[in-house]
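Peer 1: Down below are the structures I want you to see.
Values in this text are rule-based calculations from the coordinates and carry no lab data. Only a predicted model underlies this, so the values are computations on that prediction, with no experimental measurement involved. Cβ atoms are built from the backbone, for glycine too; each structure is taken alone.
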Structure 1
Amino acid sequence: MCDHSLMLITSPCVVSLTWTLADAQGATLDDLTDPVEFFYGGDDLLAKLEDAIAGQEAGFACDLHLEPEHGFGDYDPALVCFEAREIFPEHIEEGMQFDGLPEGAVTKDMPPSLIYTITEVYPEHVVLDGNHPLAGMALRLAVQVRAVREATEDEIAAKSVDEGAVSILSPAPASQHLH
């Protein structure tokens, strides 16, 4: 459990973080200014981030460089597929996401557990990409720990804090979720 006297970050705890996420050239991709809670010691954070904040307390800040293998994995072209336009709702656009392939999809051997993003819409077909949006990218992460608290029994059982949104800092599933 968390160290109650100092509230050091040890598994299982909940940490409140803010960050600025940038690409390797320094262009900001995400700027989280309002603290968001994450479960430490579970599935909410990238392993390299967990390692960096281990044993720290509120107020700690660090800058990390994340290569794809420490972030969201390499880009896998095998996770891109084409599906008939007719299986989609009438009003779709680039950037829309599906939890798994839509009903009626015919592409074989696509992992059903991925979130697929529409990358292109054509009159006859739609291009879907199952890669994490940040797959294949080297990233810079400036993070600050705003608070540390003990995890609840429910959070420990789930190994996650339910903030109602998918975290940009959740690792990609083993084969291959934005704030």
Structure 2
Amino acid sequence: MKPSKIAVALAGSFFLVTASAQDKGGPSDPQIAGIVVAANQIDIDAGKLAKSHTKNKQVSEFAQLMITDHTAVNMQASALVKKLGVTPEHSATSKSLKSAAGKNVANLKSLKGAAFDKAYADHEVTYHQQVLDAIDKVLIPNARNAELKDLMTKVRPAIAAHLEHAKMIQSSLAKK
């Protein structure tokens, strides 16, 4: 699958978050927790793939940052759901995210060198923008538990910083 098709599939996944929330009164806290865990794991997995495939220092450092930061968020989310006695639930959204991520990983595995780096950077820009949109429009507004809402509010600036960093790498790669 071409990178542009992956981006469309990913955008469609996050569109489902918004559409589902509007149709059904929003995801439940256990579903939100499931979406948060899935979204972070997707970027951890993509980062690990990038670390093992790229020869570009900038891409490698960014991939390590994604692994480190998203692992930390998942650890915080896991500790919170344990404290609250909530089990993250699968939802159509988390399943759709995982499906789109599988397609992205398959696409990335088929690429090498500069084509891999470009596709990874493009995906990270699209992915982080869609995550921010979902956080702002669906996840935070629908979270009923104050601590869950607070966790997403606290990690939002890091996601925004990831987006800007990914855009910088994307721009740098376009110049080569």
Structure 3
Amino acid sequence: MRFQHAPDAHPMYQHVFVTHQQLAKLLIEHPAMRPNLQQTFSTPANSKNKVYFMWDFVLRTFPHLAAQVDPRDPISSPMFSDVVGRAWQAKFLTIDETGELNKMNASVGYSDDNGVEFTDEIKALANTLDNLPDGCAGCGKEKRDNGKLLMVCAKCKEEKYCSTDCQKKRWKSHKRHCEPAPATAA
């Protein structure tokens, strides 16, 4: 894919963007996709198998990310949680060893899964889909400018910030979900 994220995109956005792009590329290059490569994009697939399904699923996630999520502040975009949820589903279905994806495909008439397996490279990449960087919720930095650890939201103890500016920038969105952290036994 030739699309690139904004150069100043938040690290979480960058991770999801690049990982989805790389996964789509690996899936389209998988041998099980060969019967589908000579078709136009809107023509039904010649081989409807799990590689095709995941390729389609990943590509359908990408427009939500690119068109509906602010690259500089993805956490404030309501669609980002959907994109992250879809990333988790893609990971689960790709690395799942129980045959859940095969069952799903069979239930909708996809019958070309016999002998089709994801490559180790696809599984390894899919396994990183939900490994979002754990930095400042506002800008993605991993440390404060003075080199100290990030500050943590005093109420929920979950969101992290590199500065009071980032905390203020995020508060309007964060306060809707901010719940007091459960008390810990002393």
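Peer 1: Taking distance in nm of label points 7 Å out along Cα→Cβ at positions 69 and 133 as the criterion, which structure among 1, 2, 3 has the greatest value?
Peer 2: Details: 1: 2.7; 2: 2.0; 3: 1.4.
If we compare distance in nm of label points 7 Å out along Cα→Cβ at positions 69 and 133 over 1, 2, 3, the biggest value is for 1.
Peer 1: Comparing structures 1, 2, 3 by volume of the Cα convex hull per residue in Å³, which one has the largest value?
Peer 2: Across 1, 2, 3, volume of the Cα convex hull per residue in Å³ peaks for 3.
Peer 1: For distance in nm of label points 7 Å out along Cα→Cβ at positions 45 and 149, which of 1, 2, 3 scores largest?
Peer 2: 3
Peer 1: For which of 1, 2, 3 does distance in nm of label points 7 Å out along Cα→Cβ at positions 117 and 141, calculated from the coordinates, equal 4.0?
Peer 2: Computing distance in nm of label points 7 Å out along Cα→Cβ at positions 117 and 141 on every structure in 1, 2, 3 gives 4.0 only for 2.
Peer 1: So helix-only ellipticity at 222 nm (-39500 (n - 2.57) for each DSSP H run of 4 or more, over all residues; to 500), computed for just one structure, reads -1500; which one of 1, 2, 3 is that?
Peer 2: It must be structure 1, since only it matches.
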